Structure P
Amino acid sequence: MSTSSHRVIATRRLAYAFKDDPTRRAFTVRLHEPFFVEPGSVDFNVSGWTSGCLVSFDGLDEKEWTTYGADEVQAVELAVKYMEDCLRRLSKKYDLYFDDGEPYFED
């Protein structure tokens, strides 16, 4: 089984508002410490360096997700890319903002 320490290594604090309601609600995206993937815990071949990185959301109804990479660095890189892709997808439903009120996406 893959095991993650669940220790958070990076957070992004944002706010969202429904497109038809200006009320802003806070949420946080968290990147967790990468972990080595144990052989047999996933449905693909792993090496001794294959790693996973959990992305989780607090305050927004999104499921947590684990990205996998050839090593810890790639797992984190892919987690950041996944986070940005996910936020881009969510921006079709919500307006997203940084803590200071600036829009998250300029377009």
Structure Q
Amino acid sequence: MFTRVCKAETVAEGGMRLVIADNHLIVLAWPDNGEIRAFQGVCPHSNAPLNEAEFDGTVLVCPIHRWTWDLNSGAPLEPQESALAEYPVKVEDGVVYIDTEGIEPLFAAP
């Protein structure tokens, strides 16, 4: 079931923001030359919220230990440790909806 999270205009191309859908903290990002995508909003390394993460339009950088991910795919860049869980997204009439059903954040092995 898709949950309304925000208006699409609140996410600029090359930008990101954190939203909450069904008690999931989610990074909503619009990578450069891509489309809006949604990934878990906590670091798989430290479980810290990614609300202060850096995003350059492609790469998300965790502010705590500088782990990085490509937000076109959620794939880990450095270290090659853990991907970010991705949530289905749809945009209808300028509103962003996210489906959290059956998706849980991924975590790196301790």
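Since every read-out is calculated from the coordinates, none of them should be taken as a lab result. Everything numeric in this text was worked out from a predicted model, so none of it was measured.
The table below lists the values:
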item: Source structure (of P, Q) for helix-only ellipticity at 222 nm (-39500 (n - 2.57) for each DSSP H run of 4 or more, over all residues; to 500), computed value -6000; result: P
item: Which of P, Q leads on percent of Cα pairs over 18 Å apart, largest value; result: P
item: Parent structure of the calculated result 3.6, given that mean projected area of the Cα convex hull in nm², for residues 36-91 alone is the read-out and P, Q the choices; result: Q
